[in-house]
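Enquirer: Please find the structures below.
All of the numbers you see were taken from the coordinates with simple rules; none came from a lab. Just so we're clear, the structure is a prediction, and the values are computed from it rather than from any experiment.
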Structure 1
Amino acid sequence: MKAIILAAGRGERMRPLTDTIPKPLLAVGGKPLIVWHIEKLAAAGFLQVVINHAHLGALIEDALGAGARFGIAIAYSREDAALGTAGGIANALPLLGGAPFAAVNADVFSDYDYAQLAHAVERLARPGPVAHLVLVDNPDHHPAGDFALHGAMVARAGARLTFSGIAAYRSELFAGIARGATAQLAPLLREQIAAQRVSGEHYRGRWRDIGNPERLAELNRELAAH
């Protein structure tokens with residue numbers, strides 16, 4: 001199985017930290033944020049990981065290399081300027097292949113078990129949904145949420161939860177986006193949700209969106225206390 005870690009964001013809200021360090025390399029609990037994802041993906045059986053990058057991307061490649069020390073193979077999808085979540089995935093499809101794959105935002109931290117994500121990828125290989133989203137309780141900075149959950153299917157109406165940035169997709173979801181084009185994920189998901197083609201789950205454990213220096217410092221304090 002393959003996964004993509006989405007690491008192309010500039011991290012404007014993280015400045016000045018991200019003026020010299022790409023956001024995925026910021027230290028969380030003593031190691032780069034992106035390494036947490038790589039180690040969890042490797043442990044869950046994802047042996048090939050694609051990382052897309054733009055801002056200071058060479059530093060990410062220098063830090064992680066080809067993945068040998070993690071027991072996986074890492075390939076890089078380079079963007080001159082960030083293409084957006086959907087655009088970045090579409091641009092990386094030649095590296096991801098035609099089978100369903102996992103996708104994780106590099107700038108989140110979670111205790112979510114990526115073995116569950118592997119199971120979601122396997123389910124997408126069968127006829128049915130084109131995407132599976134992990135939803136979480138709404139954080140203070142995003143009280144309105146994104147999508148609702150009706151049983152095992154994601155819906156637009158109802159009590160909303162927040163999309164965690166952890167998901168599984170079928171490549172056909174991105175087939176209409178030209179390589180190199182900028183495109184956002186939300187419109188694609190809304191279209192497929194309306195067609196009842198997106199499954200989901202509610203994860204109630206620890207999840208953090210590392211969106212600014214204050215949240216980064218808070219998470220590091222939390223991890224240091226345990």
Structure 2
Amino acid sequence: MNRYGNQSIRNWAVEERPREKLISRGIASLTDSELIALLLASGNAHESAVSLSSRILESVQFNLHELGRLSREELMQFNGIGNAKALTLIAALELGRRRNQSEILERKKISGSSDAAGFLRSEIGDLAHEEFWVLFLNRQNKIAGKQKLSQGGMTGTVIDVRLVLKAALDRHATSLILCHNHPSGNLEPSDADKKITRQLKEAARLMDIPVLDHLIVTQAGHFSFADEGLL
């Protein structure tokens with residue numbers, strides 16, 4: 001934690017204040033707590049914005065992925081975090097996720113399960129509920145689009161095969177990659193996962209749109225039906 005502790009940032013040496021530090025030393029010089037403090041702009045009556053930010057990070061073991069999982073209501077449990085600050089943090093973390101996806105989308109095609117899993121992990125890897133997504137690929141195996149097809153609870157989601165095929169035809173996809181997350185962190189496919197994979201593969205085959213893979217994604221890793229010989 002910063003050596004000034006809970007003192008108001010106004011009382012810090014000028015060169016140690018987050019804004020001035022950013023200007024004089026660059027963005028890389030700031031700690032995660034200082035970056036969050038810039039978003040919050042102020043702390044509370046008992047601690048500075050940096051101290052409050054450090055306390056928030058400490059609650060998630062200083063893991064930014066876990067910070068991204070906190071809801072507006074959970075963030076507002078911290079003294080000094082109201083609705084506006086909570087929404088600012090949520091928006092900033094979402095921009096980070098989208099930037100990561102945009103960079104992946106621009107720089108490479110999908111050449112294996114790790115590429116696809118990396119693209120979708122920032123989207124669904126840290127969710128507390130299950131979501132089912134489809135990546136639509138063109139003839140060069142580049143991502144032509146993505147779509148969330150279903151959202152469920154902690155233990156599952158329901159997939160409509162017709163919606164998947166309609167979305168693929170609308171986007172002129174030449175192949176598909178299926179993907180869903182397991183909020184439990186368990187990467188093993190369930191019997192329901194295997195069943196929907198068979199159904200979607202068979203239905204898409206009739207439309208001459210191969211299903212290249214079905215991925216189960218968590219923040220820690222992924223399971224590939226294709227890599228494991230289950231497709």
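Enquirer: Please state which of the structures 1, 2 yields -8500 when helix-only ellipticity at 222 nm (-39500 (n - 2.57) for each DSSP H run of 4 or more, over all residues; to 500) is computed from it.
Expert: Numbers: 1: -8500; 2: -13000.
Source structure for this number: 1.
Enquirer: Looking at structures 1, 2, which one was P(r) over Cα pairs in 10 Å bins from 0, in percent calculated from, given that it came out as 7, 28, 26, 18, 14, 6, 1? Walk me through the numbers before you get to the answer.
Expert: Values: 1: 8, 34, 40, 17, 1; 2: 7, 28, 26, 18, 14, 6, 1.
Attributed to the structure labelled 2.
Enquirer: OK, next. Using relative contact order in percent (Cα under 8 Å, 6 or more apart) as the calculated read-out, with 25 as its value, let me know the right label among 1, 2.
Expert: On the way: 1: 25; 2: 14.
Derived from the structure labelled 1.
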